[in-house]
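What follows is a set of structures to go through.
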Structure 1
Amino acid sequence: MARGRRLRSRVEFAKQVIVLPEGPHENEHWRPHFQPYAYHVLHLMDTLGFRKFRGTGCVQSGKTFTLDVIPLAWHIRERKENVIFGLPEMDMAETKFLEEILPVFEASPELRWLLPKKGRGSRGGFATLIKFTNGCSLKFMGGSGKDSRRSGATAPVVIKTEVDRYDQTTEASRETTAVEQMEARTEAFDDRMFSYEECTVTTQDGRIWSEFNAGTGTDLYTQCPF
């Protein structure tokens, strides 16, 4: 009892908890052979010991599911940590939650009970701050507008999607880019922080390509099925 509970790895969690809400394997538990590259991405996250993860891929390659949704659910359920979710515009948050995050939670018996039973974000609704029944929260944060929109909230985990679209300073901001401001929301947690970013490559100078090349530069290849 003094050692505490054992935390499942991301791969274990995905196999045991994640139920696919749509597609050819609808209502089945996630399995590595359904999406082989996703297994290797999660396995590397589990075994390499890094705290910052940057990924890119072509459009409709499953980046959001692998690099955003599974880690989000893992941190909320398994590690019981608050999560900040960054997007280019706050207008995208409701669609992101209702169409990509909520269906995964609703499909899984182990995640379903975490959804709020009353108040904001309950009964299939949306709120920019979702409070789960285990005490954890999901805070959506947009990349546009004044700096104050990205202040006042901290969390040990930040997940950012489509980062190339808000990695520039604007007239409304007197600080650094919105992406870096979101990243700064985790600084108080030191070596307990986790940071995820994903985006389809836009230009060689774009954030995701620069971050990718500044890291391990790991490339994953799979055999063509044709």
Structure 2
Amino acid sequence: MRECARVLNLNKKTIVRKMISTGIRAKEKLEVLNQKRRKSKIVEFDDLETYEITKCKPVSVSLAVEYKSRWILGYEVAKMPAKGLLVAKSLKRYGKREDERAQARTLLFERIRNYINEECLIKSDENPHYTQDIRRFFPKGSHHAYKGRRSSIGGQGELKKVGFDPIFSLNHTCAVFRYRTSRLIRKTWNTTKKIERLNLHLALIVLHHNLNLKNPLLSTA
């Protein structure tokens, strides 16, 4: 955003205001485009992880992608507690951090279930929290959970070291997310300072992604 201000010879506040207004319009446009498409039959779902300011304050992005077409049906951003070796440091510096991932999944599924066939197939990894939410919102659908695989160095750590990835459409889309969004790139100087700005930034990226797909308004699943 600072670079945009420098190149365009504008004040940084102007860039921020433009990003906020265009991000809001992008979220509205995404809903309109989803309503125009045929309902998806096969959907892949998972969480992409990033952070705000420091890795001690991680953030989850729940993402639903249509199989094959890679059309992004929706996303939701949520706070999450630190994991692994960062738990003690996070608690010491920032105290207990809320886990908003369950609420984010609920909001996401409530919003996109009208765009998905009732007898859909939803594919995800073996996260135990996904099953209950999927059954709740898609009682007539089926859920296939696949064991997580080791990531490759390429593909921003999202693509897997296997010949066949059962949720490739989603993992490939996550890799594109990290490539196109500077604050999501691994080992970057750019970090998210406010989750609200990340949410709006992703809205712009999602709209750009969907509109640049081949036959974006047709369901191929």
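At-a-glance table
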item: Identity of the structure behind -6000 (criterion: helix-only ellipticity at 222 nm (-39500 (n - 2.57) for each DSSP H run of 4 or more, over all residues; to 500), calculated), options 1, 2; result: 1
item: FRET efficiency 1/(1 + (r/R0)^6) of positions 99 and 163 (r between Cβ atoms, R0 = 25 Å, to 0.05) - highest-scoring structure of 1, 2; result: 1
item: At a computed 2.1 (distance in nm of label points 7 Å out along Cα→Cβ at positions 139 and 179), which of 1, 2; result: 1
item: Structure from which 4.8 was derived, distance in nm of label points 7 Å out along Cα→Cβ at positions 123 and 203, options 1, 2; result: 1
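All of the numbers you see were taken from the coordinates with simple rules; none came from a lab. Everything quoted here is computed from the prediction, not taken from an experiment. Cβ atoms are built from the backbone, for glycine too; each structure is taken alone.
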